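Presented below are the structures under discussion, each in the form of structure tokens.
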Structure I
Amino acid sequence: MDDDSEVDPSEVPYARLTPDLVIAAVEQAGFLSDGRVLALNSYENRVYQVGVEDDAPVVVKFYRPGRWSRAEILEEHHFALELAAAEIPVIAPLVIGGATLLEAGEYPFAVYPRRGGRWPDLDSAEDRILMGRFLGRLHRVGGIGHFEHRPGLDIDMMAVRAAEFVLDGPWLPDYQVERYADVTEALAAAVHERFEAAGPVRRLRIHGDCHRGNVLWTALGPHFVDLDDCMTAPAVQDLWMLLSGSREDMRGQLRDVLEGYEQFLEFDRVEIGLIEALRALRMVNYAAWLARRWHDPAFPKAFPWFAGARYWDDHVRQLQEQLSALGEPPLRL
């Protein structure tokens with residue numbers, strides 16, 4: 001994941017991304033817009049469904065300025081196209097005039113076909129097995145090549161530097177500063193210990209942000225709609241966010257996912273010991289992500305609770321609970 005914490009807080013990232021510019025970008029890509037523009041649920045980037053005369057709408061994604069380099073975005077696109085060529089249901093960008101990455105003023109963008117679906121429940125073993133099959137196929141392709149420009153999973157960036165960013169800002173109530181500093185320092189140490197205990201695990205190209213909101217489910221099964229956070233990391237990073245509930249619940253869910261996964265790719269069981277460490281990284285990094293994005297007017301509007309003491313009270317408590325979870329033996333199948 002990137003670290004663009006040096007962004008000028010006075011700069012509103014999408015201030016010049018007007019509906020007229022969105023329509024102009026789509027028409028620049030060769031589609032005759034009918035003028036209908038629908039903002040879709042996306043905060044990191046800006047994503048719109050745009051109507052097209054006498055044809056299906058398209059989805060256009062405007063990348064956050066300064067977040068990824070051109071080379072990093074193109075690697076995302078190439079990976080998506082590679083997966084699509086292997087008949088893995090990932091929504092890849094359209095190739096327009098030989099290119100997938102276009103520009104509208106200061107905004108790099110890509111155009112995608114519109115695909116429907118619902119977020120998966122994964123309540124049944126059958127659905128979890130199918131999801132595992134999908135990820136096994138995705139990782140089998142991911143293991144063939146490698147990224148040259150996309151980042152890898154970085155413990156210090158997601159834990160140490162993320163916590164430092166929060167501590168350097170005005171976010172924490174005074175009475176929580178020391179507690180937050182102590183628990184994030186202890187979490188970073190515990191995460192390093194878990195990775196050291198696991199030893200050298202295989203790292204490959206993965207989705208990177210495999211939560212249910214990035215999966216759409218149809219009668220044919222799952223498909224991914226966003227590879228914006230694709231990275232080099234252990235395979236389990238794409239599996240653990242599919243698990244929820246008690247340890248016993250997660251044990252059964254993981255068995256189902258791996259039943260499907262291992263039809264295509266062997267899974268190293270030692271990676272199970274990284275699940276709670278990866279959860280800790282996401283918890284610390286998520287709060288820092290919100291803090292880094294607060295200059296974007298969409299964030300205070302969407303996450304008003306972030307600036308309140310109650311959020312930080314709950315967050316510190318949850319981090320302390322996660323530290324306790326890291327003190328327990330890893331999940332066993």
Structure II
Amino acid sequence: MKLLVTGGAGFIGSAVARMALDRDFEVVNFDKLTYAANLDNLKGWDDKPAYAFVEGDICRADQIEAALASHQPDAIMHLAAESHVDRSIDGPRAFIETNLVGTYVLLNEARRYFEKLPAEKQARFRFHHVSTDEVYGALGAEGLFTEETPYRPNSPYSASKAGSDFLVRAWGETYGLPVITSNCSNNYGPYQFPEKLIPVVVLAALESRNIPVYGKGENVRDWLYVDDHADALLKILEKGKLGETYNVGGDNERRNIDLVRTICDIMDDLQPAGKPHDRLIEFVADRPGHDLRYAIDASKIERELGWTPKTSVEEGMRKTVEWYLDNRWWWEAIRARGHEDARLGLGSKG
């Protein structure tokens with residue numbers, strides 16, 4: 001299968017690309033190379049004959065059309081998105097443009113491409129849209145998100161992703177585009193851009209800086225190791241039922257403060273000169289509209305496709321911390337390009 005991955009230089013997209021190449025897919029990486037994209041994420045895979053990179057913007061119909069015509073993929077996996085909630089609070093416009101308008105443009109070009117395919121290729125074609133559990137809003141102390149949970153997005157980011165989910169559904173129902181959607185819980189692992197919680201904590205602990213924890217750290221997330229997610233996405237792409245939605249979770253709920261302390265314990269073990277690292281924890285002003293709890297019911301994907309997560313939080317966090325400690329070159333290069341660890345998400349620039 002030749003797979004076109006939008007956002008293939010991003011965190012999850014590059015994990016999918018690496019795994020797909022290891023499983024003998026052909027991969028076309030279509031990426032705009034915005035601030036969070038990084039072609040270093042594909043180092044060691046980018047020289048494979050089955051890999052191609054196209055620099056392109058999902059908001060540009062001409063660039064999508066050219067990539068589809070040139071590479072003739074058997075499937076599209078759509079991961080290109082603005083994804084940082086704090087940034088969406090400060091500047092929602094980019095999220096509307098990329099996640100809503102970009103998804104619309106991509107769907108339109110995918111439809112035109114699909115309609116011109118011969119019947120045998122149409123029968124194999126898939127458009128897999130990758131989304132988030134944040135579209136469902138917040139849970140109380142009990143309960144789980146299922147595929148039937150009503151959408152109640154609470155941030156500009158989750159609202160833009162909810163809208164993109166509905167666009168995908170509409171293109172399937174109205175135009176017959178063969179679509180599948182998946183909604184995942186919080187991802188973590190190697191190559192995650194250092195504005196997200198896990199790398200923020202690891203690098204702050206490594207450098208003996210204060211470790212910021214929003215509010216009282218009581219917000220709960222279900223943590224999904226990125227390679228487990230990539231495995232689920234490829235399984236959904238190959239075996240998922242058209243028109244269906246699949247929730248993908250890690251079955252690893254943790255309060256943020258407990259997760260941060262787990263990372264501090266791992267750092268105490270790996271970098272004992274700085275221990276105890278939990279002395280660096282600092283509670284800071286909470287994010288506006290911070291959802292209390294997310295948790296995924298992933299029984300559908302287990303029941304229908306036989307997928308379950310393989311990596312516990314403890315195992316995955318240790319592997320992740322070790323990766324950041326062993327790959328300073330990767331995140332130091334990002335800093336050298338101008339990334340700063342400044343606090344975001346306290347106000348709106350519109």
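Each reported figure results from applying straightforward, stated rules to the coordinates on display, with no laboratory input. The structure displayed is predicted, hence computed values, not measured ones. Cβ atoms are built from the backbone, for glycine too; each structure is taken alone.
Observations on the structure shown:
- At a computed 2.1 (distance in nm of label points 7 Å out along Cα→Cβ at positions 67 and 187), which of I, II: I
- Test item: FRET efficiency 1/(1 + (r/R0)^6) of positions 59 and 211 (r between Cβ atoms, R0 = 25 Å, to 0.05) calculated as 0.10, pick one of I, II: II
- Label whose coordinates, when volume of the Cα convex hull per residue in Å³, for residues 179-258 alone is calculated, return 108 (choices I, II): II
- Winner on percent of Cα pairs over 24 Å apart once structures I, II are ranked, highest first: I
- For FRET efficiency 1/(1 + (r/R0)^6) of positions 115 and 267 (r between Cβ atoms, R0 = 30 Å, to 0.05) computed as 0.05, the structure of I, II it came from: II
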